[in-house]
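I've put the structures underneath this note.
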Structure P
Amino acid sequence: MTEPDTAADCERMAEAAYAAMYDARPHGVKDCYDDARLYFSRAIEAARRAGLADEVMRLARRLENIEVVYIGQFRGVGR
């Protein structure tokens, strides 16, 4: 599997984990968020290894957006 393929696969898993946050039971939201962060981090690293600077920036912005959403809408849920 190539690094761009790895980045794309990780991004798909990250987006699925992010979407799952909205359907998760309160105690599972943080786990979904952690999964999304992990997979986005892996996608960013794979894009970096492939020399895809624009892709690294795009993925990093998306991760930042998800972090803002989590903080604004989900932090403290299930505590």
Structure Q
Amino acid sequence: MHRDMEQRACELAVYMIENRATVRAAARQFGVSKSTVHKDLTTRLPSLSASLYQQVRSLLDQNRAERHIRGGMATRRKYKGA
């Protein structure tokens, strides 16, 4: 694995934990795709840092549980005009 991929995976994890960010927000911040963020966090990170992975995993699970709420709020904003 390339060193820059390992570093990016760790930086993504730290960013998401510190900012309670979604995968989409992290992808936008780092200029990569959502698929890249997800691959870095779920495949590469466990072999690099187990403790970081556990923290990110809990955040990803929380985001997944709340995504229907964020989607509903976005739809409401869209049709309300705000």
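Quick note: the coordinates plus some simple rules give every number you see, no bench work behind them. Being a predicted model, the structure only gives us computed values, none of them experimental.
Results, tabulated for the structure shown:
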quantity	calculated
Among P, Q, structure where percent of Cα pairs over 20 Å apart as derived comes to 35	Q
Label whose coordinates, when relative contact order in percent (Cα under 8 Å, 6 or more apart) is calculated, return 35 (choices P, Q)	P
